[in-house]
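Alright, structures below, take your time with them.
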Structure I
Amino acid sequence: MDLKATIRSIPGWPIKGVIFRDLTTLMQNPKAYVESCDILYERYKDMSIDKIVGIDARGFVFGAVLAYKLGIGFIPVRKKGKLPWKTIQETYTLEYGEDTLEIHEDAVEKGEKVVIIDDLIATGGTVGATVKLVKKLGADIIECAFVVELPDLKGRDQIQGCKVFSITKFEGE
């Protein structure tokens, strides 16, 4: 199946000049959603991974399924103020300001092996902040994985030193 073809492209959203890649159309297509989750599972099933770290919010959609299929724990990284217990936080830059992500301070233990999952990597701000949070807690990041990568926006630059896997890419589009 051509997973890329199941992703809706919305020109001019949220601002003029941007083409928004809407993965909700992939997720609502049963074959595309299952295939994307299976690709992630096949990639990580033989690795010794302790936990999956999913980024708010669509990283939860893919990360929770992967954690379930692997039989390991799932760790949510949330926007500020959404987690109920003691957290550490990391602020990052957006096009129009800043945002902050948080993780529970006991979410991962030193030396645990994790994979960070999100639906899409664009400029890399959210995943860059997530990498910093996970490293502060002492876990080892095996890889950062995405369903979609927008290479022209150079998100990988925010997570240098981390391996990156993406299922599909929109290059120069």
Structure II
Amino acid sequence: MYEEIKEKARQTVLEIIEQSKLMSGDVFVVGCSSSTVRGEGYGKASSMEIAQALFDGIYPELESRGIFLAAQCCEHLNRAVIVSSTAVSKDDRVNVVPQPKAGGSFATITYNTIKDPVAVEHIKADAGMDIGGVLIGMHLREVAVPLNLRNNMIGQAHITAARTRPKFIGGERAHYNEELK
């Protein structure tokens, strides 16, 4: 089961990176319910093993491209985000350490693995994936664009993903840079 989840997570994150055209320095947020991957309700069957498999599929692909992982905590930590300290300002940091039942398994694995982890209440990510419907939208930059994924399930959890783009401003006479869409 570990290898299957890891590979599905890897394929999904690669698909999102490609569709989103992410670059070094961008932020990728992951909201994750390991319980829903198991086919259970939120918080009912949290699994460090499933979270580790997801992390092992996602993080190396982001890290090798210089993309920051931002792991959304569960509602017990008000959906705070765990990220490398180099991705955020010192002023944005809050003091909390996620645990499997207070922050979530994926956020705990992230905190225990990435270099110089910190928690922040808010981040404006460039793209992200929502594993099991845990609502990452609050951590995306304005103008989120949903992505249609071939890889839209991991275990029993549905995957939703989005990228962001700059706002289109102006009226009917405005011209836009097609590279930014």
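Quick look at the values:
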{"quantity": "Origin of the value 3.8, where distance in nm of label points 7 Å out along Cα→Cβ at positions 42 and 138 was derived from one of I, II", "calculated": "I"}
{"quantity": "With Kirkwood radius over Cα pairs in Å, for residues 98-145 alone derived as 12.1, matching label from I, II", "calculated": "II"}
{"quantity": "With relative contact order in percent (Cα under 8 Å, 6 or more apart) derived as 17, matching label from I, II", "calculated": "I"}
{"quantity": "Which of I, II yields 15.0 [mean count of other Cβ atoms within 10 Å over residues 2-9, calculated]", "calculated": "I"}
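FYI, it's all coordinate maths here, none of it is from the lab. This one's a predicted model, so the numbers in the text were calculated from it and none came from an experiment. Cβ atoms are built from the backbone, for glycine too; each structure is taken alone.
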